[in-house]
Structure I
Amino acid sequence: MAIVARDVRKLYGDDTAALRGVSLEVGDAELVGLLGPNGAGKSTLTKIACGLVRPTSGGVEVGGHPAGSREARSNLGYLAELFRFPGWMKADELLVLHQRLAGSDGGSGERVELLELVGLADATATPVEEMSKGMQQRLGIAQALVGGPRVLLLDEPTSALDPVGRGIVRTLLAELRSRGHSVLLNSHLLSEVERVCDRVAILDDGRLVTDGRPEDLAKPRGVEVDVDGGTRLYEGATREDVPRIVAELVAAGERVYGARILASTLEETYLEAVQGRTG
């Protein structure tokens with residue numbers, strides 16, 4: 001496993017509980033979206049996995065090593081939500097700095113490859129302050145990849161981007177997964193998570209309230225069938241019921257024009273999971 005969190009708890013000085021026993025796994029070459037409202041514990045869990053925050057109890061392993069250890073850090077790349085790069089520094093210079101910090105001996109070849117991977121091959125000499133927000137975000141992902149880490153922790157990598165920028169980052173994330181990287185993506189943009197993630201974990205009030213593939217979290221809501229008289233809803237029906245429903249309608253002399261399987265969206269699942277705890 002790329003990341004294994006076991007019964008992670010975090011209390012702050014005033015006994016405020018940020019995490020209340022969270023257990024979560026991210027597999028090899030898996031992209032997992034971490035969802036939850038503000039204060040749910042997403043960033044705390046991410047920082048514990050990075051070794052920036054120590055848990056009160058429980059623990060996280062990265063690549064089989066305790067979070068924060070030298071071995072875990074060598075397996076890990078991180079992009080914080082509110083990162084800031086020096087405006088005067090050029091893209092290539094920034095990667096040189098992070099190569100030093102990461103102890104990478106990849107040299108110019110690694111920098112060229114990473115800038116090409118994130119679509120900044122023509123921005124090698126461009127200062128950060130002259131880059132758009134989307135370019136800076138992709139440069140941030142490039143710095144997280146310095147040294148060839150197996151695991152990436154990305155905190156809200158698309159939150160400030162326009163639709164075009166989000167699409168570029170989505171394509172990049174899919175490419176990283178195809179190259180064998182594991183990604184834990186902390187986000188509040190449900191549509192983005194639903195499009196790109198293999199699995200979704202929802203945190204609320206420091207607890208893991210649901211975990212699964214987006215298509216598995218979507219609950220069936222029935223089947224709609226278009227007939228001459230309009231649309232009929234068969235509540236509770238599933239995909240397996242469609243042939244029987246259509247056959248019965250045809251046998252009864254109805255003309256059937258189409259059938260749709262209805263399922264809740266990830267947004268509806270999310271709201272049900274979160275509001276179900278507070279409502």
Structure II
Amino acid sequence: MAHFGVEPRTIHLDSPDENGDIEAANGAFKKSVEQHLLLRGSRDFESLEAYEVFLWQIMEKRNALRQERLVEELAVMRPLTVEPWPAMRELRPKVNRAGIIRVGNNGYSVPSGLKGKQVIVRVYEWQVEVWYAGKCVESMPRLTGVRKYRINYRHVIDTLLRKPGGFRNYRYREEMFPGSVFRQAWEYLNRHYAPRNADMAFLRILKLAASGLESDVEAVLAELLAAKTTWNDQTVAERVQPSQVQIPDLEAPPINLQEYDQLLNLEVCYDYA
């Protein structure tokens with residue numbers, strides 16, 4: 001409010017009727033979105049951008065009948081003389097011993113090599129970037145709400161492997177399942193092996209996903225779960241390992257040293273103009 005030179009006005013306690021225009025407009029828009037979703041037949045969107053386009057189309061349709069009143073409002077409004085609100089703000093948090101930074105009221109994991117160091121965090125509307133030594137080392141979606149955490153298993157897998165006993169009671173264990181297939185794999189291992197063996201097997205599977213392609217590991221896990229046979233992390237590793245690429249035999253061409261001597265005898269004139 002101070003940035004745009006606007007003085008806010010609050011309503012009295014327990015007096016929602018004093019803000020009725022705004023509340024009514026919000027409620028009507030929510031009902032309109034709900035109706036359009038029902039007509040659409042699905043609430044699934046390809047991306048956040050696609051959902052925003054969907055919302056803008058509804059708003060433009062609703063505002064089409066309000067153009068005359070909008071023109072009246074714009075005629076008496078003062079021109080905006082201040083710069084737009086910054087699209088990004090910078091913070092300088094310190095990475096704690098768990099490899100987590102606090103941004104607002106939420107936590108994000110960063111690469112383990114940054115523990116104890118101060119980083120620069122650029123906070124955008126929907127994205128958070130972590131910079132260190134002039135380089136962007138991590139980019140992730142921004143969390144909404146409070147007291148939420150986004151833990152990337154790739155950041156903590158090496159630490160967990162050094163003390164596998166802590167995985168079962170790990171505070172952020174729910175973040176260690178990249179997808180439903182990984183959770184099903186953990187449940188399988190937990191049923192068929194002793195706790196410590198199950199923990200180690202699952203952590204090694206996560207290590208395979210972190211050091212290679214997560215999609216390859218996920219595909220192998222899906223096949224093993226569907227086959228309903230006995231397996232462990234070694235079985236997954238054997239199937240995930242890429243096949244050796246055969247290097248073709250190349251014949252070395254004969255070397256003519258006279259061509260090299262001719263190159264040394266060449267006089268080259270460089271024109272720097």
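Work out which structure the value -10500 belongs to, where helix-only ellipticity at 222 nm (-39500 (n - 2.57) for each DSSP H run of 4 or more, over all residues; to 500) was derived from one of I, II.
I
The value 5.2 for distance in nm of label points 7 Å out along Cα→Cβ at positions 127 and 207 was derived from one model only; which of I, II is it?
Answer by label: I.
I have 13.6 for mean count of other Cβ atoms within 10 Å over residues 111-118, calculated from one of the structures I, II. Which structure is it?
Going through each structure in turn, the value belongs to II.
Can you rank I, II by mean count of other Cβ atoms within 10 Å over residues 167-174 and just name the one with the largest value?
Once mean count of other Cβ atoms within 10 Å over residues 167-174 is tallied for I, II, the winner is I.
Which structure, out of I, II, was relative contact order in percent (Cα under 8 Å, 6 or more apart) calculated from, if the result is 9?
Computing relative contact order in percent (Cα under 8 Å, 6 or more apart) on every structure in I, II gives 9 only for II.
With Rg and Dmax of the Cα atoms in Å coming out at 22.6, 75, pick the structure among I, II it was computed from.
I
For structures I, II, calculate mean count of other Cβ atoms within 10 Å over residues 55-62 and state which one comes out highest.
When mean count of other Cβ atoms within 10 Å over residues 55-62 is calculated for I, II, structure I comes out on top.
If volume of the Cα convex hull per residue in Å³, for residues 39-118 alone comes out at 180 when worked out from the coordinates, which of I, II was used?
It traces back to II.
Which one of I, II has distance in nm of label points 7 Å out along Cα→Cβ at positions 143 and 175, as calculated from the coordinates, equal to 2.0?
Clearly, the read-out refers to I.
Which of the displayed structures (I, II) returns the greatest value of mean count of other Cβ atoms within 10 Å over residues 71-78 on calculation?
With respect to mean count of other Cβ atoms within 10 Å over residues 71-78, the highest-scoring structure among I, II is I.
Where a number appears in this text, it was derived from the coordinates with a stated rule and is not lab data. Computed from a predicted model, the values in this text were never measured in an experiment. Cβ atoms are built from the backbone, for glycine too; each structure is taken alone.
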